[in-house]
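Trainee: Before anything else, here is the set of structures, which you'll find just below.
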Structure P
C-alpha cells in the first residue's frame, strides 16, 4: 500500500502528475499548431485556386474588370499571397512584367512596397487608402521579411521611380537588405542610380565605410548598361589606386558582357565619350599598377581608335608577366588582330613565362587560319624543345590533331602537312598514333601511303648527312611509331 500521507510519497506523486499534465499540454499545443498550419495552407491554396485565373488573364494582356475588382477587395496580406509566386517562382517575359507592373500599381501594391522600403514597415496612411491592413504580422522578423520581399518585388518589376528608396536601402544595417537592394538596383538599371553606387564604391574602397559589401556592389555595377560608363570618369581619375582598379574592372566587365551578346562589338568615342577614351589610352595603360594596366588592355581591345594597336603593342611587352598574359588573352576577341599583331602574338611564344606562352598559343588558334599558321611556323622553326612540346600539348587539347591528320591523309600540302610529318617523326609520335587509331581504316591507309615514302627519304638523308647517333634515334622512333599505328 502506498502511504499518501508520507511527505516523500506526496511530492513524488505531485511531480508525476505535473509531468503527465505538461506532456499532455505539449501534445495539445503541437496538435493546435499543426491544425493552424493545415488551416493556413488550405486558405492559401483556396486563394491561389480562386485568383490564379484572374492573374493568368492579366498576364496574357486581357482586361478583366470584374477580376481586378475582386482583387481590389482583398486585404493587402492576401493580395501579396496571391502575387508572391509570380516573383518567387516564375520567370516572366518582358511583356508579362509590363502587365504585372500595371496591375500592382492599380491595386496599390507599388505604394505599399515603396513605403516598406523607405520605413521598414507598412505605412498606415497608405494602407488605409488602398485597402484593409488586416493580416499583417507585427514582429521584427516579420517586418524584416516583408521589407525584403518589397525590395525584391520592386526590383523584379523594374519600377525605376523607386530607385532612390532602394539606394537608401543599400545603407541598411542588415547585410541581406543591402544585397537585395543592390540586386534590385542592378535589375532596374536606372542610369540615375549609378552615380549613387559609384559614390559608395569610393567610400568602401578607401575604407571609409564597411558597407555595402564590395563583391555585391561590384556585381551590381557591372550589370548596368555600358551607357553608364562615362559616370566612372571621376573614379578612373581618382588618386586612390583601389578606386581606379575597381573602376577599370567595372568598365572592362561592362564591355566584355556587351561583347558576349554582340560578336562584332566595338567601343567608339561616342559610347565612352572622348575624355574617357583619352584617359584609357594615355593614363590607365601606363598606370603604376600592373592590374590596372592589364584591365586597361582588356578594354582597349574593343576600342575603335587608331592609337589602340600601338598601346596594345606596348602592353604585350610590359615588364609584368601578368599584364602580358591578360593582353595576349584579350587579343583573341579583338577586332584589331591584323597581320602585325599576329606577329606580335607570335613573339609571345618566346616569352620567359610559361603561362604567357601557352596563352599566346590559344590566342593564335582563336584567331583562325592565319593565327594557326603563325603557330605552326613557329613550331617548325623553333629550337626550344620545351616550347615545341607545349605547342603539341595545346594542339592536342584543342582538338586540332584530328583535323591535321585528316587533311594530311587527303593529300593537302603546306605548313599543316609539315607539322604532321614533324610530329610523326620527332615531336609527338605517341599522340599521333593514338589519333590515327580512332580514325577509319581508309584514312589510316592513306596516311601510311603518304607518310612511309617521306620517312624512308628522311632516313636516307639522315644516314648520309648526320652522325650515326641521330640517324639511329630517328630510325628507332620510326620503328616504334609504325607498330603503334597498326595496333
Structure Q
C-alpha cells in the first residue's frame, strides 16, 4: 500500500501537464499511425475499397453518376488490373485473377470486380452517396496522378476525418466530465489505438465520414443538453441528421436516439415518474427494432431508401427469427463480431489467431459485466451512485447507452432478416457510436478494479492498447503482407 500511495502522489503531480498536452499528442499519433496503416496495406486491400474508389472516380474524373448503365459503358481505370496483379491482390485475398484464370478481356469494372467477391459495384441509384460526392472533387484534382498515388491520397482524406473525430471525441467527453480529464484521454486513446479503427480509417470507404457525422451529432447534443436549445444548435442537429441519412445506414440510429433525448429531457423537466419514462423508452426500443426489420426488408438495409415509396411493403417472416437454425447462426455471428473487434483486416481475410479470439471473448465478457455493474450502481433508479454522478452526467450516459442499443438493433436486424454471413457484425459498422462504446468500455474496466488501484487504471489502459497493437503488427499484419 505504501507503493500505491507513492505512485498516486507522483501521478497527481504529473497528471495535469500530461493531460493538458495529451490531445495534441493523440492528434499527432492519429496522423502518423494513419500514414503507417495507409502505406503498409497494398492498394485496394481494404473492405470494398475498389468499389468505393471506382464510384468516386466516375463522379470526380468521368463526371458521371455511377448508375448501372454508366458502369456498362464506362471503362474502369486503365491501371486497375495492373495494380491488382502488381500487388498480388487476388493472391492475398485467396481469389483467382479474372485475367489469368478466365482469360477476361472486358475493361468494365462491373464485370471485373463484383463476380470475385460478395460485394457489388456501388451504384448511385441503390446506395447512399454523400461520401463519394464529397470526396469526388479531390479525386478530380488527382486525375493526372498514377493510380497508386490517387489511392494513397484518398486514403489520407479518411485519416483526416478520423483525426477530426479524435478532437470531437475529446471535446464531447470533456463537456460531460469537465473535472475528470482522465475520461477524455481514455476515450480518445481507445479510438487512436484500436487497430481495426486505424485500418478502416486509413482506407477509402464511407465509414470514417459516417463516424465523424455521428460524433459531431453527439458533441452538439451534449452541448444542447447542457447549455439549452438554441435555434443555431437545433439547425445543426437537424443538418447532421440530414447528412447522416445520405451517408450510411449505420448512422440511422441517430433518429431514435434523438427521440430518446426528447423523452428524457422533457420527462426530467415535467418530473415524470421513472416508470413513465421507462415505458416510453421501452416502446421506442420496440418500435426501433420492428422498424429496422421493415427497413432492411424493403430497402436493402437502408441503402435504397427511395424503394420504400416505389413498391409494396414486404413484411418480415417473424417465424424464421427464433428457430434453432437461426439461434446457431446468431452464435456464429457473435463469434464473427469478436474476431472483427480484435482484428479482421483486408477483405475480412486477415484475422487474429483463434487463441486470441477466445481470450478476447473472455475479456469482453468481463468488461460487459463491469458495464452492467456500473449501470446498476450509477444509472439504475435507486442505485448507490458510487461515482457521485450529477443528474446531467447520468442523463448523458443514459443517452449514450441507448445510442449503443439502437445502433446494435440496426446491426442485428440484417442478420435476422437475411440469415447470411455476408451481413456479419463488422466492427466498422458501429464506428458511429465509438464515443459511447469507448467510454462504457473504460467505465466497465474501471468498475472491475478496486478503488485503491484506480491510479494504475489509465497507465494500464494505455499500455494495454499499445502492446496489443504491437502484437497485431508483428504477429498478424507484417507476416501476412510481407511474407
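Just so it is clear, none of the values below were taken in a lab; they were calculated from the coordinates. This structure is a prediction, so every number in the text was calculated from the model and none was measured. Cβ atoms are built from the backbone, for glycine too; each structure is taken alone.
Trainee: Check the numbers for mean count of other Cβ atoms within 10 Å over residues 22-29 across P, Q and tell me which is largest. Show your work: numbers first, answer last.
Mentor: Details: P: 10.0; Q: 16.4.
By mean count of other Cβ atoms within 10 Å over residues 22-29, the leading structure of P, Q is Q.
Trainee: Right, here's the next one. A value of 20 was derived for relative contact order in percent (Cα under 8 Å, 6 or more apart); which structure in P, Q was it taken from?
Mentor: Numbers: P: 6; Q: 20.
Structure of origin is Q.
Trainee: Okay, moving on. If FRET efficiency 1/(1 + (r/R0)^6) of positions 94 and 342 (r between Cβ atoms, R0 = 25 Å, to 0.05) computes to 0.75, which of P, Q did it come from?
Mentor: Among P, Q, the structure yielding 0.75 for FRET efficiency 1/(1 + (r/R0)^6) of positions 94 and 342 (r between Cβ atoms, R0 = 25 Å, to 0.05) is Q.
Trainee: When you work out volume of the Cα convex hull per residue in Å³ for each of the structures P, Q, which one comes out largest? Walk me through the numbers before you get to the answer.
Mentor: Values: P: 342; Q: 172.
Looking at the calculated values, the largest one is P.
Trainee: Given structures P, Q, which gives the highest value for volume of the Cα convex hull per residue in Å³, for residues 174-269 alone? Mind showing how you got there, number by number?
Mentor: Values: P: 92; Q: 110.
Once volume of the Cα convex hull per residue in Å³, for residues 174-269 alone is tallied for P, Q, the winner is Q.
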